[in-house]
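Chemist: The next part holds the structures, each set out as structure tokens.
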Structure P
Amino acid sequence: MNTCKLCGLNKVTPLIIPHDKRIYNYCPDCYLIFVDSTFHIDLQQEKRLILRRNNSIGNAEYVHYISQIIQLIRPFIYQGQIGLDYGCGPTPTLNHLLKKENITCFNNDYNFGFNHPFKKYDFIMAIECLEKFKDPNNEIDKLLDLLKPGGIFGMMTEVYPTKDNFKYWNKKLDPSHVSFYHQKTLDYLIANKKLTLLKSDSKRIFIFEKQ
């Protein structure tokens, strides 16, 4: 029997969606929905998908998109602090935008050769990378371990509406997306990962403080 990749519950239920080749599992405890591991794509396939996108400083639409999380996190980060763009992709953009405000943000994405230089950071931003976590419990722990106590964690990951409406949700269509979060999943993170929710848009942007 599959166990939940976040909370470890061993009573997850299969979630079969008509005309979808992938099999999903639903956790009734933390509400995580995750793709069965037999349907995970390999690293090279994932990299090819990412490289097809124009997520760069030269794409005005993308810049506008990620500027939304900067607007929400900005009141909680300051000049002189050191931040990290966790899962920055092949063409980092966030660091360029924050540099305009005299805020330093390093890039981290092992898949594309970006390795962070410090052990701890004042803030970490993860833009659309939690969906790619195949082992979300361990990977979220690894991310938060890089954050100083009292540090700020900005997460940009759209939460799914309901279990029944998940089948209509287009975020699941990306083959590299294997973990999907609900508002109840975030409640689990707050309770179990020593986080305090500071601000959110209740849809895809959530700003936390590490206790």
Structure Q
Amino acid sequence: MKILIANPQQLISTIAMAILAFTTVFITLTIIFYARITLELSEGFIGILLSSAGVGNIVGIFLINKFKNLNWVLLMSFLLIISGIGILMITATNVFIMMCFGMAVFDCALSMAFIVQGAVHQGITPDEFLTRVRSSTYVIGGLFSILGTFLAGAIPELFTEKIALMIGAFILLMPACIFLRFGKAGVALSKVEPVYNK
């Protein structure tokens, strides 16, 4: 487990992984509650809204190669910010088409962030630690997914679905802004290599 926080690169990657695991579950479930309870959308419209996320996901997969020469820390920051903006777009409008667009933006950036995080985590981890690190990340990712599931129900119960979505956006935006300060810890995504502790 120590390797996950052994240097700035590992720490940033681990925090990003926890954020991604949490927000994937938290935002998706909260969107369903928000669409059904607050907006009173039918099951068909909710299905279309969630399908917009799938479209964004596919677009993200095709776009990621365009960014392989960017600093991975800054790229991760920008992707989390864009993803958070997508969520804020959903909360800021009652126009269904705009909500679908916001959902697509959210998931497009999030899917790209998943690819960046996965590539970086594997790239910066020395081969002799890779198996243990991968096992640890599965456990951490699972725990944050469970937390996301719980809070997706608990926060709307205490406040509203819209506030829950805004909290989700904040969870994406706050670490992203902090990561921007540590851009020097990153290199071009295509040049990621194992980081050894001195």
Structure R
Amino acid sequence: MPPFDSTCQQSLTNMLSTFETINIPIAQGKTQGPSQVLEFMGILLDTIKMQARLPADKIERLHAIFGQFQHRKSCTLKELQSLIGTLNFACKVVPPGRPFLQRMVALTRNVKKQHHHIKLNSGFFQDLQMWKEFLLNWNGANFFLSSEWHDSNTLDMHTDASGTLGFGGIFGTKWFQGRWKPHQKLGQPGISISWQELFAIVVACQTVA
């Protein structure tokens, strides 16, 4: 984008004039700019932050939809599919959101008719709560990700977990360790070694961030 708004405005005016001359139709309501932040197909494109994100009106709409589901015990297949479709679109610019659609999708399986009702379980509401958190703190995806990756040896960051004892990690000269609470030990409901390993990584991120 040229440094001066007047230059950009002149370029836009010339382009629109050219389109009019060769009879290319223009949707005036969708013509924006010049601007470094504009909406395209429901997504805000921000060339200052080099980021794509949901605009405020779509976030408000999602919160309104969440409110409609918040105190319900069931919904129709059509309603749930509509929610999933809306959130699936949001995943384009809310990177951590997609895993939290899977339990919603699972609820629709083997339900044949659009008007059939589906019972909303605790997992559904937990994922709904995570989506509220994502819209507040994770709305936005970078245009260009760094091509340079650092492995654990370069960062000098390592974590580990023991099924029945505890967990720990180091980051350079910093370190942490802890013992599992009874409900976090291997063999307890919902606890696996993968969960414990991930727990150690989360603690490491919280500790060194």
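Chemist: -0.73, -1.06 is what came out when log10 I(q)/I(0) by the Debye sum over Cα atoms at q = 0.14, 0.21 Å⁻¹, for residues 66-169 alone was calculated for one structure; which of P, Q, R is it?
Modeler: Details: P: -0.55, -1.14; Q: -0.71, -1.16; R: -0.73, -1.06.
Clearly, the read-out refers to R.
Chemist: Which one of P, Q, R has relative contact order in percent (Cα under 8 Å, 6 or more apart), as calculated from the coordinates, equal to 19? List each step's numbers first, then the result.
Modeler: Working: P: 19; Q: 40; R: 14.
Label of the originating structure: P.
Chemist: Supply the structure label, taken from P, Q, R, corresponding to semi-axes √(5λ) of the Cα gyration tensor in Å with the calculated value 43, 30, 12.
Modeler: Details: P: 28, 20, 16; Q: 31, 18, 14; R: 43, 30, 12.
Going label by label, the one that fits is R.
Chemist: Could you figure out which one of P, Q, R the value -7000 for helix-only ellipticity at 222 nm (-39500 (n - 2.57) for each DSSP H run of 4 or more, over all residues; to 500) was computed from? Can you show the working numbers first?
Modeler: Details: P: -7000; Q: -26000; R: -13000.
Considering all the candidates, the number was obtained from P.
Chemist: Which of the displayed structures (P, Q, R) returns the greatest value of distance in nm of label points 7 Å out along Cα→Cβ at positions 130 and 154 on calculation?
Modeler: On the way: P: 1.5; Q: 3.7; R: 2.9.
Top value of distance in nm of label points 7 Å out along Cα→Cβ at positions 130 and 154, among P, Q, R, belongs to structure Q.
Bear in mind that the values in this text are calculations on the coordinates, not laboratory data. Keep in mind that this is a model prediction, so the values were computed, not measured. Cβ atoms are built from the backbone, for glycine too; each structure is taken alone.
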